[in-house]
1. Tell me which of 1, 2 gives 18.9 when you compute mean count of other Cβ atoms within 10 Å over residues 60-67.
2. Of the structures labelled 1, 2, one was used to calculate helix-only ellipticity at 222 nm (-39500 (n - 2.57) for each DSSP H run of 4 or more, over all residues; to 500), giving -22000. Name it.
3. Matching task: 23 is the computed value of relative contact order in percent (Cα under 8 Å, 6 or more apart). Pick the structure from 1, 2.
4. Compute distance in nm of label points 7 Å out along Cα→Cβ at positions 28 and 276 for each of 1, 2 and report the one that scores greatest.
5. To which of 1, 2 does the computed value 52, 52, 31 (Cα extents along the principal axes in Å) belong?
Structure 1
Amino acid sequence: MSGRHHSARRIVQILVLVLGAAVPWTGIFRLDMPASQVVYFRSAYPLEWPYVLGMIIPFVVLVWALAWLSYRKGRVFCGWACPYGSLVEFFEGIRTAAGWGANRKVAAWMRRSPLHRFGLRAAALLTLAVAPPLLGVSLAAYLYPPARILADLSTLPRPGNPGQVVLWAWLALVLAASWAAGFLVRFHFCRMVCIYGMGQAMAASSADQGRILRPRYTPADLSACGSCRACLKACFVELDPREPDLRLGFSDGCFNCGDCVDVCETVQGHQGRPSLLTLREQRTVRTRRTEPQDLE
């Protein structure tokens, strides 16, 4: 792929994941449940009024910010910053290393040589064993003092230490849930279960679809594509980005990731032509499109 949108999206996804994992360890914000305290910028306060406003107000602001962003830009948060979506896409690379995924870069690396294939699969197995527990530790640090987490992880769980037993059980749960989400559930959760995704979809669906940010197909009909279906294969939520109405069920389904645009830019670029898809906000006048076979 040309990677213009893909590379920018990966940078945003990594920054969000790193920031989310680092916040409790730096003391910017976390809860100390054993002591019934809340920590803001390394200062501890009782977990009571008015100190809980430091949690409530940012949450309300975040919800309204997501609603406004979805109304103006569509489900761009889902495609560019959602931690769950980022992790599922990360697992797509692991699935490709195992032989049944669709990550183009991983597939290209696998085809280089048997040594590349072996090394990538070994790295995938190591990542499967290490990454989910690290995620679980960072999530636990939001509720449990980081120093105690490190101390409890330094030894095997003992029945006389219930907090340590709960921590190890939590890490096992995160490991199992991560594998299930990455290999089985994947984006079905986003489309059918996630309440935040549904809220964003409803906000996006209520906006002016002519001006909202989304992939747009510029030709009048599908004959310009010929037999090419690369953009359909690139869409991980199984939409046809050439359609003017990108919905799944009753609401907006496009994540505005831009991968379909990158693929089209690559395919058309090989032929010295501009992309047939763009990612933009602009009202366009569309005529009825016809499939290539309809023109014959």
Structure 2
Amino acid sequence: MAAWAVVLFWGFHYVVLYRPLRIVGPERYLILRFGWAALLVLILSFFVPVFRGLSRENWRGLILLSLVGIVGYQWVFLKAASLLDPVSLVLILSLGPVLVALYSHTRGHESFSPLQWAAMGLIGAGIFLVVRGEIPGEAQEGGPSGRITGLVMAGLSLLFFSAWTLMTRSMTGRVSTLQITLVPVFLGGLILLPLHPKWLLPPSGPHSTLVILSLAYSIFVALFLAYYLWNIAVADIGPSRAGLWTNGQPVVAAAGSALFLHHPLGRLQLVGGLVAVLGYWLFFGRERSVKKA
């Protein structure tokens, strides 16, 4: 159930971010999001034990988690989201669970059936078609060079997200789910805020209400609630199986883009998306990996 909720919250998040990122820019949105979120975590810590009981080793792990998952991943993710169509970005980032599974394979923790290897080929082919597909003119930012930059940022987002997922799994059991969700957000805000403290002020202008509403969803729903549920799912069923359910995000992002952004999918994008989703379900849904002791 937690993973299903994450599908809805994160999938729609791509739609919520689309216009505000093009109004204030990804860098200011990043500082607004995590500056405000860090302040909320600080206030919350007076009522719930957010910072209590953490050893020096756990603090080191949480600082590293904030550098990878907040400062690194969130910056390149928002930059990619400001340049790419939501469906293209969410499909690229959906490769994360596959990378985590491949890492487990190279470490000798699991093996894959021939069907799963074929499914990986389908996923790669599907995402290639989506990336090569024609994107509606309104969705393109900065022309061809901006698109290339967006794809590079999406690739970096994928690497950061995969590393963050593995690090989260390694810390599960050492700290509580609440702490592993909120403490990196607080630390990330402390690291980012000195870069441009004036950007912490609420935006002004004709689109300020849209930006603030987007930030409210981004902080309370996509950050606090969804990350908390994601950490529960990773701890309960593992990152690979949690990734199975979150690969439904492209469907939510596509529906939201069509309804709220009026971005129809090109034919090549539609075919590629269907091929990629089929590959994900073959890989995880009919999982035959053999867990090793």
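Every number here is computed from the coordinates shown, using simple stated rules; none is lab data. Remember, it's a predicted structure, so these values are computed and weren't measured experimentally. Cβ atoms are built from the backbone, for glycine too; each structure is taken alone.
1. Corresponding structure: 2.
2. 2
3. Structure of origin is 1.
4. 1
5. Matching structure: 2.
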